[in-house]
Structure 1
Amino acid sequence: MGEKFQIPGELMPWQAQFLATERDFIKVKTVDRPIANLWESRLGGQPYWPKELVYPTNKDGKQLYFLSQLNFGDIPQLDGFPETGILQFFIFDDATFGADLDKPDNQDCFRIVYHPSPISDAAELIQDFSFLRFYGETAIPQDRSFALEFAKATEIVPLSDKHFAESFGEDFLRQFGDEEWEIREKYKKTINAEGHKIGGYVFFAQEDDREPDDDSILLFQLDSEVERELCWGDMGAAHFFIQKEDLAKRDFSKVKFSWDCY
């Protein structure tokens, strides 16, 4: 286990506890290749959108910006997550990218849309998006679009996720005295939750902003990626959280959206 996850040698006496925190997740990677169709998973660009549906807007009627979509038909199965359907993420072009800092499940300025049975007939989908307005601040430039690839992986709890303290206690690393911060840095170097992902543990640039009684799980994490010009403030990450029971019902109306940065 130590070799698999490369935990610092000082922590090996607790290897069984670390192994007990192991979780599956889906690693998401942006790739440079042509996107074959409108229902393919992607970051940025043009979304899958049936002609019969009203395009997402904020509470004032301004069109939201399409951020990403996940086609679960092309994603390895993850326990509790859909096996089919397209899940889309829309945000706003303001200083917080549509996130309500006081009420993260307020979807007035962001939207999560799920299409359980996607249409595969391009003639029934919008293909000309010239009707969309010009957007201001967006996490990724409006002219950038990337295909997504997926791989199932496992991880153990990082320091950034509140489950570390829940598993080991708030003061676990203080027992190492003067070596505490060195061990912290060693652990963070090899065990972290950075990157784009579905499910699993969460990377926070600052600290986990979930309340102690918040048992929501990570739906989707979109990290910063300099080479793609994808950036959440100063190299932060965006997080979308959902309750397990809502995920089971495929109810995405109460998803929480937040992001933080350095």
Structure 2
Amino acid sequence: MSPAFNIDTYRITQEPYYLPQGNEIGQYEAAWAGRLPVMVKGPTGCGKSRFVEYMAWRLNKPLITVACNEDMTAADLVGRFLLEGGGTRWQDGPLTLAARHGAICYLDEIVEARQDTTVVIHPLTDHRRTLPLDKKGELVNAHPDFQLVISYNPGYQSLMKDLKQSTKQRFTGMEFNYPTPDVETAIVARETGVTTDISANLVRIADTARKLKGHGLAEGISTRLLVYAGHLIRHGLPPVEACRMALVRPITDDADISDALCNAIDSIFA
């Protein structure tokens, strides 16, 4: 680990905008008080990552985020030896940094990682709260403030991409969905600066698309995409054109589904 490392660089200094949908803040705070690992489930773009960022800010704890992918190895999480000046130097990975220094480690979309990689988190999620660094011959005892958080989208589960029960049952669980229309309208208006009327219309379009999930659409329009559409409108693009760009083309290549959504957009913004 470089001597210049400072865990405070991972601290969130400005409050992320977040509107609660229920008692998720209280639930997370209870899990934090017990230093229990948390699993956050929900569809793409529904606010999972924003919620974790908000809670890290609210608790004034550093947040180290890892975007998981199928090429990620255990060494990417825990660390590796690097060649330097004719010798080698150990460099901690993000999971090890969080465990040593008392940060929240957030493994985003963990099902994208290989199962032989995710097993390295197991000793950190039970009474041991340790992380073995086999290559270095060290056992890291987690800092009292360390917490592990993972997220994934259950809609993308398959036999090839799912968490083992031996991993799932090491976590407490929180389930997210898209916000209620009133909350989502407020979020889009606040995040983009468009009027409440325009924001409400965008949410109506999303509601139409979400009803097609499983009937031609693999996933509905996310709150994130509504924010994208709002930004396009805010920066001068006509609403119909902005919606086709942000809400239709990213989620489907099917001509019939695309036409149905475009017709809904034309009707709502007529």
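Set 1, 2, criterion mean count of other Cβ atoms within 10 Å over residues 22-29: the highest-scoring structure is 1.
A value of -2500 was derived for helix-only ellipticity at 222 nm (-39500 (n - 2.57) for each DSSP H run of 4 or more, over all residues; to 500); which structure in 1, 2 was it taken from? Could the numbers behind the result be given before it?
On the way: 1: -2500; 2: -10500.
Traced to structure 1.
When FRET efficiency 1/(1 + (r/R0)^6) of positions 166 and 238 (r between Cβ atoms, R0 = 25 Å, to 0.05) is calculated for each of the structures 1, 2, the largest result comes from 1.
Among candidates 1, 2, the computation of mean projected area of the Cα convex hull in nm² that gave 16.7 used structure 2.
Source structure of the calculated read-out (distance in nm of label points 7 Å out along Cα→Cβ at positions 38 and 62, 2.6) within 1, 2: 1. With mean count of other Cβ atoms within 10 Å over residues 46-53 computed over the structures 1, 2, the top value is the one for 2, the highest of the group.
When FRET efficiency 1/(1 + (r/R0)^6) of positions 6 and 30 (r between Cβ atoms, R0 = 30 Å, to 0.05) is computed across structures 1, 2, the figure 0.75 traces back to 1.
Rule-based calculations on the coordinates, nothing more; no lab input. Just so you know, these numbers come straight off a predicted model, no measurement behind them. Cβ atoms are built from the backbone, for glycine too; each structure is taken alone.
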